[in-house]
Structure I
Amino acid sequence: MIIVKMQGGLGNQMFQYAFGLSIAQKLKSRLYFDTTFFNQEHNLTPRKYELDIFNAKINIAGDKLIGKFISPGKLQRLKNKTGVGETTAYTESSLNYHADVFSVKPPAYLEGFWPSELYFAGYQQLVRNGFTFKAPLSTESMHLANIIQQQQNAVSLHIRRGDYVSSASTNQIHGTCSLSYYQTAIDRIKQHVENPMFYLFSDDTEWVAQNLLPVVPKATLIQHNHGNDSWQDMALMSKCRHHIIANSSFSWWGAWLNPYQNKMVIAPKNWFNATSEYFNAADIIPENWTTI
């Protein structure tokens, strides 16, 4: 049995699911997810469990099962001491790839973000199968999806702001991508992609309309997906041929879910503003993507 802790926003939850699916397959173990993070009070940006938008089969661990790892009773503590029926708890030490996690002995409780394709190498198709959207697109999104898919070189461009801007502590960790990053990325796309059509996605469309839209050639700003419909932006990103992503797991997955083999994906080289051993972004960007 493997239990993976869920935490963070949609993109983070997707990394945790993909990792869990992979390690459960490798260790031939039953997979559960701990979603209690979303019911707790903490100082982080409020989040909710969102993976129910997908067709992925997800087993949610109950409190009794989680308690064997988080607050074990006397019998479980004795088992842990003797090594007979002991449980394992593994916490991610940094955000780069750690192959040693696949050597844990079930039953195990795993806590981390696991933001790398390396964690589910060899299981990409299983991940893609899980990340098919359950609900149909809205009429407006479906109309836009048809337009995007009829174009040879639609390019998604994602601007992540939200708590990256409004929260001083979050900004200190993540920072935001500069206008010069986007301009350089656009120029790079134009060098390699004939007649690109840009589709701009953001959680701050007013800022984008004022600051970025006027300088992006042949651009459409997507503004109709809000709240519970925000997942539709990711679905629309995945239908584009090429991508310019932010330092955001949301647009990372929007680009990754695009199955086109020859896609061009541009990502920021500086994924985090913070510099520490934990915030190591060396393995976040796949090798065949471009960083600037």
Structure II
Amino acid sequence: MSGKLKLARKKLAEGTASLVLRELKLDGLHIDPEAIATVKGILVQPRPDTAQGVSGMLVKAGDEFGIMYATNIRSRGFQRFSIAHELGHYCIDGHAEALLTAGAHYSHANFASHDPYEQEADYFAAALLMPELAFRREMNRHDAGLTCIENLAKACETSLTSTAIRYANLTRDGVAVILSKGEEIDYCFMSDGLKEAKGITWLKKGTPIPAGTVTSRFVKQLENVRIGTRNAAECRLNDWMEGDRIYRIVEEVVGLGSYGRTLTVLTCATLGEEPGDDDEQEDEDLAERWTPRFRR
């Protein structure tokens, strides 16, 4: 399957979603993927016994199409994204021909796959459920960071994870969105603004969460993930991505419950600042505290 398409066509996938919205005269932030499927004559049903890791499936029987979505993850946002993902396979040019040779295709949505067909369906789903113009308008009403993402997720009825990724792709602020499982990084999405930071190292899938970060301490308590605890602190981007220059950030982390993962949002307000007086004063204070004092 992956040999037929070597790289995901992000612009094509997002453009196809925009075309669907225009054709159906849909705008705003609450898009109903099941209603879109119905208009296209596609039956949508839940599948309670879907295998672990499979988000849904697109089925073809004769000239009829159907979508089934997983319910093992109870987040309605995740389920809606899974339905939109299958719509992507139906709508994006070449997908049905490549994927439905056996009559059914099982999907791994929510940016969980490296397969270009799955990635294109994810790009389609994000653009369908979180239309760019309306998303940007709502985004600009809030301060940068996790609270903004939570407000957007509520407005779009999308999962926190997919909303955070869309946010990182569209914001002008310096933002990194990191999904981790246990003490290991699943993936990292960086905004264009953050990519301007000089000398930083990119986080790679499968690498450990850097020691000493808020997230590294957070994930050591499994209950934090299960019950959706959150934490935040001011720290340095360099603690995550190294580099020669000091970048001050806010690190926010939240557990994702039954999804079994942790979402971290790094927000850097002042990318252009060189280490300055504040950093020098910190060094002086540190030296003062550690200088031995003797009685005369």
Structure III
Amino acid sequence: MTHARGAALLLVMWLIALLAALVGGFAMSARVEYLQGRVLSRGLVAEQAARAGIEYALVRLADTDPRRRWLPDGRGYEWEFGEAQVQVQVIDENGKVDLNTAQLPLLSGLLRVLGTDPQEADRLAGAIVDWRDPDVLSQPAGGAEDGDYAAAELPYGAKDSAFETLAELQAVLGMTPPLYARLVPHLTVFSGRVMPDPAFASAEVLAAMGLDAEAIIAQRRRWDPASGQPPPVIEGGGSLVDASSGTYSIRSRARLRDGREALLRVVVRSGGTGMPGMAYLPLQWEEGTSLR
């Protein structure tokens, strides 16, 4: 009888231990799910704050009062939305180098400004032009047509038509990931301009255009729209605060108090979407979240 009672006690103890383990497992699972849900919910809050930054930027860009209107020349703006601190940067696409219309000297100049060897810059600029032009003749300074791609053992040749996205540039013969990463902030396929607008261009683009980038950007920063004074001009009479095109690159970063961040990089065309209820047309959309 004593042995039977001892076995029963041992069995009960094992059952208690098993139940404790099961309860602990459920508790741990619930805790993990709670933490995952919190991360997802806080990430969603940050994402929506960054999205609000896009919406707010478009409102300020369209403000009829020049004292409140934001300028899309790359300067940063800060805004508080709920519990989030939002940093917004806007660049008019007219201030960028258009891959489909820029001529070889401008493309080569930008490549040189970004650190590419002059001879290689000329060849790469030629390859960009050869990618988009319909003929089969290489540029005098170099370039790349179908035979060059075949010699490089690539399964494709020059496209011989316009760039549809900036990502296509990665397929151009000689383009490398590091160079592409340096180039892409200064490029567009949406402006249709042969030369960028100095009112919105970055220092690198201004230098590629042969202009005094440091002086021009200092002029742009010194001008206060609230002063009532006309915007500064560069040599030749061009205004350094020009009329916006309505197509913008917007970078919106939202940071919550707990360190959760969300980042949106978009290209949008404001107004004139042709679709009821849409204030803008997204042309490019990238997003991400992080916890620091």
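Computing FRET efficiency 1/(1 + (r/R0)^6) of positions 54 and 166 (r between Cβ atoms, R0 = 25 Å, to 0.05) for each of I, II, III, which one ends up highest?
Between I, II, III, the highest calculated value is found for III.
Quick check on the output: 41, 19, 17 is semi-axes √(5λ) of the Cα gyration tensor in Å, derived from one of I, II, III. Which one produced it?
Details: I: 36, 19, 18; II: 41, 19, 17; III: 52, 30, 16.
Attributed to the structure labelled II.
semi-axes √(5λ) of the Cα gyration tensor in Å, for residues 126-205 alone was computed and gave 24, 14, 11; which structure, I, II, III, did it come from?
Derived from the structure labelled III.
Laboratory data are not the source of any read-out in this text; all were calculated from the coordinates shown. All of these numbers come straight from a predicted model, not from anything done at the bench. Cβ atoms are built from the backbone, for glycine too; each structure is taken alone.
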